[in-house]
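Colleague: The structures come next, written out as structure tokens.
Just so you know, all these numbers are worked out from the coordinates, no wet-lab data involved. Every value quoted in this text rests on a predicted model; they were computed, and no experiment measured them. Cβ atoms are built from the backbone, for glycine too; each structure is taken alone.
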Structure P
Amino acid sequence: MRLLLDAQLSGRVLGQHFRQQGHEVFALDEHRELEGIADPDVMELATRRGCVLITHNVKHFPNILRDWADSHREHAGCVLLVGVNLDQFGLLIKCIEEAILRVPDQEGWRNLTMFMGRRDVEDR
């Protein structure tokens with residue numbers, strides 16, 4: 001799976017974990033030249049790279065995704081992590097893994113948005 005980790009998510013921890021699982025990961029925090037990139041540009045970058053965007057930014061991305069849908073723009077998928085702290089790496093990993101289990105093929109993510117949180121993985 002091709003994943004793009006938004007800037008607030010650790011490429012060192014999360015990116016390394018998912019790379020070891022065989023996924024192709026582009027982590028914004030590993031690219032200084034992209035520091036401060038605007039949220040709509042993050043969505044554009046993920047789409048251009050064919051990556052499912054993984055973000056904790058539930059303040060801005062639901063609106064961006066709604067705007068894209070209203071404009072009939074396609075994207076490569078998005079996982080919005082909710083109710084999980086950014087330092088809860090084990091829980092973040094479980095949420096992302098659950099999203100991938102639910103939709104295991106890249107093409108299945110086209111224009112799909114999934115909210116994932118603690119309640120989605122508590123019983124696993």
Structure Q
Amino acid sequence: MGCNNFKLTNQRAVILDYIRDNYNHPSVEEIFNAVKRKLPRISKKTVYCNLKFLSDESLIQEVRVKGVKRYEPKKEPHHHLICKKCGLIIDIKSDGLFRHTMKIGKKVKDFDVEFSNTNFYGLCKKCRKGK
């Protein structure tokens with residue numbers, strides 16, 4: 001079974017609803033466990049396939065933290081603060097930074113930039129206190 005069938009199936013709708021309701025950037029495992037409660041027969045492979053489809057269709061956005069894929073609803077352009085220790089992701093909105101990165105991207109020849117986001121890495125308040 002391929003991932004390229006463009007239909008909003010019940011499985012895709014449940015996955016999309018879960019991600020839209022959870023701004024904490026859930027991992028595949030977290031999404032799978034939540035969706036399995038509503039759709040007990042769903043497999044992890046099906047969840048992976050549908051996440052890829054939803055991401056490819058720009059309905060959700062993938063964020064990688066420490067090698068782990070995490071997902072968020074596709075929303076207005078924004079950037080991320082990512083804790084190197086615990087993996088916490090905080091969304092930040094900066095129109096100025098977005099305009100600046102897009103301006104730089106548009107200068108690249110032979111490439112059409114569609115969007116940009118920037119990740120900032122450091123330590124969150126909780127991890128900084130634990131040092």
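Colleague: Taking helix-only ellipticity at 222 nm (-39500 (n - 2.57) for each DSSP H run of 4 or more, over all residues; to 500) from the coordinates of each of P, Q, which one would give -10000? List each step's numbers first, then the result.
Modeller: On the way: P: -10000; Q: -12000.
The read-out was computed on structure P.
Colleague: If relative contact order in percent (Cα under 8 Å, 6 or more apart) is calculated from each of P, Q, which structure is the one that comes out at 25?
Modeller: Working: P: 25; Q: 21.
Source structure for this number: P.
Colleague: Additional query: For the read-out Rg and Dmax of the Cα atoms in Å, a value of 13.3, 40 was computed from one structure; give its label from P, Q.
Modeller: Details: P: 13.3, 40; Q: 16.7, 49.
Structure P accounts for this read-out.
Colleague: Follow-up question, since we're still on this one. Looking at mean count of other Cβ atoms within 10 Å over residues 39-46, point out which structure of P, Q has the largest value.
Modeller: Details: P: 18.0; Q: 12.8.
Sorting by mean count of other Cβ atoms within 10 Å over residues 39-46 in descending order puts P first.
Colleague: Going by mean count of other Cβ atoms within 10 Å over residues 23-30, which of structures P, Q comes out largest? Numbers along the way, then the final one.
Modeller: Numbers: P: 18.1; Q: 15.1.
When mean count of other Cβ atoms within 10 Å over residues 23-30 is computed for each of P, Q, structure P gives the biggest number.
Colleague: For which of the structures P, Q does the calculation of log10 I(q)/I(0) by the Debye sum over Cα atoms at q = 0.16, 0.20 Å⁻¹, for residues 15-78 alone return -0.56, -0.85? If you can, show how the numbers build up before the last one.
Modeller: Values: P: -0.56, -0.85; Q: -0.46, -0.72.
The structure behind it is P.
Colleague: So, one more: Mean count of other Cβ atoms within 10 Å over residues 7-14 was computed and gave 14.0; which structure, P, Q, did it come from?
Modeller: Details: P: 17.0; Q: 14.0.
Considering all the candidates, the number was obtained from Q.
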